[in-house]
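Nothing in this text is a laboratory measurement; each read-out follows from the coordinates by a stated rule. Just so it is clear, the model here is predicted, and its values are computed rather than measured. Cβ atoms are built from the backbone, for glycine too; each structure is taken alone.
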Structure 1
Amino acid sequence: MLVITSDWAYIGPLPLASIGAVYYIVMIALGSIWMTTKNETIEKILLPITAIGFLASLGFVYLQLFVIGAICPFCMMSAAATTTLLIIELVVKFNGGAAKTPSVAAQKVWATVFVTTALLTMFAMWSLTVLPLPIPGA
């Protein structure tokens, strides 16, 4: 709660969590399109966006550890996801990228993306019910 209620949790009126949600929606959509089309333009766009996300995550982890003095589990999961995504993208790039990677049938990609996103969302919502979060005013 200290993290999400801190002065660092917003950029102007926008919560960082909302900006992160948009980042992940864009990355899921672009990654899925890339997997089905192997479009080199999308491939060139993905790596810089992920690198910026990774650097932002590093900054947010620093803020949590050394400025705010508290850890947000969702923020740490996001940092881990962005780090994993960057590693995957670098491996694909250095192994030849779109030119060497076969495309995947759209039905498989979009079905997997839908189910995975739904399950992760349900897990996140469920975890809110079991985390030891303080009750405001209690």
Structure 2
Amino acid sequence: MRNYVLAAKSHPWLLPPFEESLRQVGDGTVSDVSRLSRGVRGPVGRPISKDEVLVALNALCDLQIFNRVGLRYRFDKTRFESTEQLRKGIQVALATMEDTSSAHHPAQLCVSLPPSLSPAAEHVIRESSVDLRSSLLDVMASAK
């Protein structure tokens, strides 16, 4: 499931239309994978690339919807239909996480510097990070 989650996270627009195009595909071997993606469009209406097709196929292989057989892929329609709620749940969860985490709680790099660090190195590190001790105190103080 890891590859599916990574693909849904890195290409959130790709999997829903690609999966929708599979509804008309019959069970069995698909010899021409590029046919699957002909009707699928990217963010600005452009056709998806071969690399994007591979991202989608690898994600679906991870859920055993497609199985590689040499250079071909075998489509398991039963597995496709039985994992529909799982796939939608993953996509919704990732979209929700993205909405809540990026807008309200941006990630910060926190460091604790050793006392033997040179002043120049300490200055460079402090420019791109936050003091770990003060961040931990902030977290504890804001805990509910």
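Miscellaneous remarks
- Comparison of 1, 2 - label where distance in nm of label points 7 Å out along Cα→Cβ at positions 42 and 58 is highest: 1
- Source structure (of 1, 2) for distance in nm of label points 7 Å out along Cα→Cβ at positions 2 and 90, computed value 1.3: 2
- Structure with the greatest value (metric Cα Rg over 2.2 N^0.38 Å, set 1, 2): 2
- Structure from which 2.7 was derived, distance in nm of label points 7 Å out along Cα→Cβ at positions 50 and 98, options 1, 2: 2
- Given -23500 for helix-only ellipticity at 222 nm (-39500 (n - 2.57) for each DSSP H run of 4 or more, over all residues; to 500), calculated: source structure among 1, 2: 1
- Structure with the greatest value (metric distance in nm of label points 7 Å out along Cα→Cβ at positions 26 and 82, set 1, 2): 2
- Read-out relative contact order in percent (Cα under 8 Å, 6 or more apart), computed value 22, structure in 1, 2: 2
- Which of 1, 2 leads on distance in nm of label points 7 Å out along Cα→Cβ at positions 74 and 114, largest value: 2
- Taking FRET efficiency 1/(1 + (r/R0)^6) of positions 10 and 122 (r between Cβ atoms, R0 = 41 Å, to 0.05) as the criterion, the top structure among 1, 2 is 1, with the largest value.
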